[in-house]
Structure 1
Amino acid sequence: MKKLCSLFVVGIFLVVLTACNGDDTSESLEVSDALLQANIDEIDYQPQRIIDEIVEHETLNDYAVVNSNYANRGVLVVENSNAHIGLYSLIHGELIVDFDNDIINVTFQMNSYVGVYSVIHYNDGSLKVVDVNGTVIVDRNQYTYYNIGVMRLSSVDEEGDTVYEYIEYVEYLLSGELQHQSIEYLINTATYERTVVTDLDRSLYEEGDFFDAGEAPKQDLTEWGLENHYLMVRHPMAYVYNAEDDSLVSSFMIPSNTYRQTFFGGVLLYQTRQIVGDSNLPYTYTQNNNQYLLLTYIIDLETGSQKRIDFPYLIESITEFKDEDGIFNYARAKLFEIADKHLINNYMYEYIINSEGETVADISAFNLSVKRRLNSETILDTWTREFYDNSMNLIFTLPASSVSYIYSEEVMVYRHNNLYGILDYQGVVRVPFNFTSLSSHFYDGQTVGQKSDGSVYIVSKN
C-alpha cells in the first residue's frame, strides 16, 4: 500500500522561502485545503461492523475468561469452576477444546493464512495443536521438536489467471526418536477445510529445463511524477523504461549506504552521512564531539544524471507528498538546520521540498505527523485526542484515560470512572461503561466483556 503523508489545516496559506542554494527566485507552493486533504495519512484498516449491541452469553457465563488476547482470531482461553482450562470459539459459540484437568497452559502460534494455532500443553509434558475451528493439527504426544507452516504455491490456469494453492505442513520429532516425520495438507483458507496431500509435486520444472528466475517487477512511475515510465531494479542498477514501447530511457547505480532517501517528482533524493575521523578533512557539522560529512544528491530518473545539491539540513525523515492532482511531485521532510558547522537540534522544521531540492513551504507549525484519517468523515489528532470532520470542525475531544482504537470496527474501547465501554468516532456511546474488563481484541465484530458480578458478555452487532 502506498504511504501517504499526514497533513491538514483550514484555509489557504502561502509561504515563500529562499532556496537552499541562495536563489531568491525559488518556487513557492500554495498549500490549499485540497492539497492538505490529499495528504492526510489514512489508517490502513477496513471497517467491519459498528458495535451497537451487547448480548449476555449464557454459555460463557459458566466460565471465567483467562486469556482474551487472541479474541481477534476467534478464540478465548476459559476456565470452569474447577479451575480446569478449555478453549472457547467465538466463531462457533462453543468449546473447541473441552475442559481437562491435565491442561496446564495454552500458548499461541500466529499464521497469516489460517489465523492462529492454539498449542495445548499438558502436565505430562505432551502437547497438541488445534486451529481456530478446533481441528487437531498436531496430535497429543511428547515432542522434541515440531513446526507448522503454510506455503502458497502459484500456477497459471488455461485462461492465463494466477491461481493459488495453500499447503499446510507439519514437521515433528517425537521424544526418544531420531527421525523426523511430516504430513502435508491442502487447505482452503476461507473455511480451513483440509485434505491430506499424498502426492504433491511442488516443482514447476522438469529435469533438463532451464531455470528462469523471472523478470524483475515493474514499478509504474506515473504517481511519482514521471508519466508513462516504469522502473525495474536489477541490483546494483536501476533502469527506467518508456511504458509505451518498453525502450530504455535511463539507468543509474542504486546509491548504497544512504542515510535518508525517497522518490518523488521524477527524481530520487538521498542523503549520505559519515563520521570524519581526521579534523583536517572537510566536514559539514559537529555533534557530540564527532564531525560528520553530510552530502545530499538528486538523481533525475528520466536522464539518470546525478547532482549534488547545497542542502543545509540534516534529514530526520522524508516521505513523498502529493500535489492537488494526486501525484507525488513533492516531498515532506523533517529537518534539523545546520549553521556554522553546528547541528541545531533543539528545533525540528517540517518543510515541503520540490524536485530541485528546494524548500518551498514551511509547515512546521501544523504538527502534521500526529494527524490520521480514520474514515472518509473523521480526522484524529492523536496527540490532543481531538476528532475533526473534513472541514476541520471539532467533533469532540476525548479526555485523557485508557483508550484502545479499534480501527477495524471504527470504535474505541474507553475507560470512564474505572469502567469500560465503547465510543464511536462521533463521541456517541455505543456500549455503556458497565464493564470491569472489555477486551480490545475483536473477531468479526465481536469481543468479550465482564461485569463486576462475574457475568460475561459478547459485545457484538447481530
Structure 2
Amino acid sequence: MKFKTYLCLFFIVGNLNIALAQTTVQSFDELINQVLTNTFRYQNNEVLLSQVKKERLAAVYGVLNPRGGLTGSFTNNTQLPVSLLPAEIVGGPAGTYEEVEFGLQYVSDVNLYAEVQLLNLAGWENLNLADLTIQLQESEMRLSLQALKENIAITYFNIVNLQKQLKAAKVNLGVADTLYQLTQAKYDNGLINQQNLNQSRVNQIEIAASIDRIGYLIEQQYVALKILCDLPETMNILIRQPLDSIREVSPISVKKNTLLVENALVNVDVQAANYQLAKRSFLPTISFFGNYSLQGNANRFNVFNDNATWINSNAIGLKLNVPIPSASQFRQRTQAEFQIELAKNQALQAKQQTDLTMVQLKNEYEKASVQALYDQEIYEIRKDSYTKNFINYQAGLLDLSETIDSYNAMLTSQYNYIAANVKIQLAKTKIKLNNQQ
C-alpha cells in the first residue's frame, strides 16, 4: 500500500515539474515580461551599472585623496657605536684616549602622518567623469535591451509564421489526400494511366514532407529563442499568438527614438571629461599635512618602560606639489582630444540613423500592409480557381497536371498571405519598441 502511495506521489511530482518547466505565451509582450529580467544580458548590465556606481564612490574619495598612516617600531641596538675621546674629559691621564659608547640600547618609535589635498582639480574632474560614466552605462543598458527585444521579436514572429504555415499545410494535406483518392478511383476505373496516379501521389508526399520540414524549422527557432532569452534546455515555451487578417492599411504613428542620440551625446561629454582630466593632471596640487612622532629611549629591555625618556614632536603645514608631465601623459592628452572629434562624428551619425529609422519602420509597416491585401486577394482567387479546377477534373474536363499546378499555386499564395500578416505584426512590434523610451 505504501509503495503504491509513493508511486502516485512520484508521478504527481513529475507531472508538476513538467508543468512548471513549460510556459505558454499568447503575445510578444507577455514573453518579454516573463523572460527579460532573467536574461544574462539584463543581469550583466545591472552588474556593470553597480560597478560604475561604486567607482563613483572611489572618485568622491579621490577628491581629497587622503593619505598617511601609523607606523611603530621597537629597536634593540645590540652593539652601540664606540668613539675615542681624550681621557682627561672623563678624569683620565692626559695624552691618552678612552673608548666611550654613544646612544641608548632600546629605542621605541611611534609616527602618525596624515595628508589631504585641498586643491585637486584633477580629482574634481574625475568625479565629474564618474557621474557621466553612470549616465553612459544607463544609456547603453537601454540600447542593449532594446536590441535584445528586437532580436527576440524577429525569432518570435518567425515561429508564429511557421506555426500558421504548419496549420495550413495540415489542412492542405487533407485536400491532397482527397485529390489522390479521386485519382486512385479514376485509375481503378481505367480512366487515367499510372503516371497520373504517381503524380498525384508525389504531390501528396511533398505536402507531408513540408509538414515535417516546417516542424523541424519550428524546433530550430525555439532553440534560437531560448538562446536569446538565456533559457535552460529543460524550459519549454509554447507560443499561441493569434493572427488577425488585415482589411485595410491603417495609419500608424512612429515616434523619434532618441536613445541612440542621447547615448552618443553622453559619450561626447565623457570624452570631453577625459580630455579635461588629462589636462588637469598637469596642474599642481596643494595639500594639508600633519605629523606626530613619539620616541622612547631606555637602557633596559621593556617596550613600555616607565623609566624610559619619551620625546614627542608634531608639525602641521601646507605642501605644494608641482608634477612634471611624462610622455605617457602627453600621449593620453592627445588621444583624448581626438576621441572628442570621433565622438562628435558618431553623434551626428546617430542623429541621421535615428531619422532614417523612423522612415524605415513606417515603410516596412506600410509595405507589409499593402502586400497583405494583395496576397489576400491572390489567395482567394487561387483558392477559387483550384476549387473549380478540382470539379472539372472530377468531371473529366481537366487533366491532372493543371489541377495539381492550380493546387500548388493556391498553397504558395496561402503561405505568402500568412507571411505578409506576420510581417505586419512584426512591423507593429518594432514600432512599439521604437516608441518606448
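Assign the value 0.05, calculated as FRET efficiency 1/(1 + (r/R0)^6) of positions 333 and 413 (r between Cβ atoms, R0 = 41 Å, to 0.05), to the correct structure from 1, 2. Display every interim value, and only then the final one.
Numbers: 1: 0.70; 2: 0.05.
Considering all the candidates, the number was obtained from 2.
Taking relative contact order in percent (Cα under 8 Å, 6 or more apart) as the criterion, the top-ranked structure out of 1, 2 is 2, with the highest value.
1, 2: which one has helix-only ellipticity at 222 nm (-39500 (n - 2.57) for each DSSP H run of 4 or more, over all residues; to 500), as calculated, at -23500? Matching structure: 2.
Across the set 1, 2, FRET efficiency 1/(1 + (r/R0)^6) of positions 221 and 429 (r between Cβ atoms, R0 = 41 Å, to 0.05) reaches its highest value in structure 2.
Could you tell me which structure in 1, 2 was used to calculate Rg and Dmax of the Cα atoms in Å as 28.5, 80? Please list the in-between numbers first.
Working: 1: 28.5, 80; 2: 42.1, 155.
Only structure 1 yields this read-out.
Thinking of 1, 2, which structure, once volume of the Cα convex hull per residue in Å³, for residues 133-308 alone is computed, gives back 367? Label of the source structure: 2. Among candidates 1, 2, the computation of distance in nm of label points 7 Å out along Cα→Cβ at positions 181 and 365 that gave 7.3 used structure 1.
None of the figures in this text is laboratory data; all of them are computed from the coordinates on show. These numbers come from a predicted model, not from an experiment. Cβ atoms are built from the backbone, for glycine too; each structure is taken alone.
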